[in-house]
1. Rank structures 1, 2 by volume of the Cα convex hull per residue in Å³ and report only the one at the top, that is, the highest.
2. So if we calculate FRET efficiency 1/(1 + (r/R0)^6) of positions 42 and 90 (r between Cβ atoms, R0 = 35 Å, to 0.05) for every structure here (1, 2), which label has the highest result?
3. Comparing FRET efficiency 1/(1 + (r/R0)^6) of positions 50 and 138 (r between Cβ atoms, R0 = 35 Å, to 0.05) across 1, 2, which is largest?
4. Given structures 1, 2, which gives the highest value for FRET efficiency 1/(1 + (r/R0)^6) of positions 26 and 66 (r between Cβ atoms, R0 = 41 Å, to 0.05)?
5. Work out which structure the value 2.9 belongs to, where distance in nm of label points 7 Å out along Cα→Cβ at positions 18 and 130 was derived from one of 1, 2.
6. For FRET efficiency 1/(1 + (r/R0)^6) of positions 122 and 162 (r between Cβ atoms, R0 = 30 Å, to 0.05), which of the structures 1, 2 scores highest?
7. Matching task: 24 is the computed value of relative contact order in percent (Cα under 8 Å, 6 or more apart). Pick the structure from 1, 2.
8. If mean count of other Cβ atoms within 10 Å over residues 74-81 is calculated from each of 1, 2, which structure is the one that comes out at 10.9?
Structure 1
């Protein structure tokens with residue numbers, strides 16, 4: 001699905017970027033000399049995405065902030081503990097079967113355990129794009145990705161958006 005900017009008379013679009021990630025992760029943003037457009041969903045349970053238009057006068061600022069690692073580390077720790085306990089329990093039942101009960105195994109607990117170790121590395125350096133408006137705010141957290149290409153693509157899109165916002169006179173801020 002391509003997002004189409006319906007430009008007003010005299011409006012010049014400086015930047016339009018789209019990112020379609022995995023698991024329905026949809027992001028699109030455009031910046032013009034009159035407005036900022038960003039992807040929004042009409043109904044939460046249907047795939048009805050559109051570009052929402054916000055006039056430049058209504059945009060307070062656009063900033064990039066580093067994601068706080070505490071949430072990722074807590075989730076990682078939870079995954080390691082849960083995956084480890086369930087894996088040990090599953091393996092214990094597999095090697096010490098109870099007579100009369102079938103033993104089953106699954107790779108999911110081990111995958112969750114290993115994912116707990118990988119998660120902090122996948123989230124390293126992740127930044128959140130926040131646009132504050134007079135009425136509400138828009139936030140884009142790029143999807144967690146293990147591959148370097150996707151992480152660099154998301155970071156490049158965020159930098160381009162910030163630069164285009166500076167060009168039209170919107171206050172911007174970047175993390176140190």
Structure 2
């Protein structure tokens with residue numbers, strides 16, 4: 001009987017040790033997964049921040065080209081636009097990772113489209129009256145400025161989201 005007690009004790013000790021090891025490893029894995037997700041989230045949010053700046057910069061460049069064409073007789077040259085719009089990528093990342101910013105991005109898109117509309121007008125309009133020039137310049141300039149403000153506000157919200165999301169939690 002005493003041999004059995006030793007064997008049962010050894011088996012129980014092994015089982016308890018295995019269970020404790022399993023729980024510690026599981027807890028460590030959960031912690032590492034949270035850290036990895038937070039790193040990925042921060043990286044994606046950095047990309048979102050950069051994309052917002054890129055969209056505002058792109059709209060600003062097009063707006064300045066509209067102003068140059070209509071106000072200073074510098075013909076609009078679409079080949080001067082070096083980068084393409086990153087709106088689709090921005091919408092995708094916001095939709096996947098920060099849906100809290102979806103409404104902000106939708107507002108940005110409206111302002112961006114107003115700038116693009118002004119560009120289209122400059123390229124296609126044959127009858128360029130002074131009134132038309134003034135309205136087109138105002139549309140591009142105001143839309144670009146409003147887009148820049150929307151981007152600034154959204155980037156501040158994004159920073160708050162990142163700060164709230166990455167605080168250490170047990």
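1. By volume of the Cα convex hull per residue in Å³, the leading structure of 1, 2 is 1.
2. Biggest value here belongs to 2.
3. 1
4. Of structures 1, 2, the maximum of FRET efficiency 1/(1 + (r/R0)^6) of positions 26 and 66 (r between Cβ atoms, R0 = 41 Å, to 0.05) occurs in 1.
5. Checking each candidate, the match is 1.
6. The maximum falls on structure 1.
7. Traced to structure 1.
8. Attributed to the structure labelled 2.
Readers should treat all values here as calculations from the given coordinates under stated rules, not as data from a laboratory. What you see is a predicted model; the values in this text were computed from it and never measured. Cβ atoms are built from the backbone, for glycine too; each structure is taken alone.
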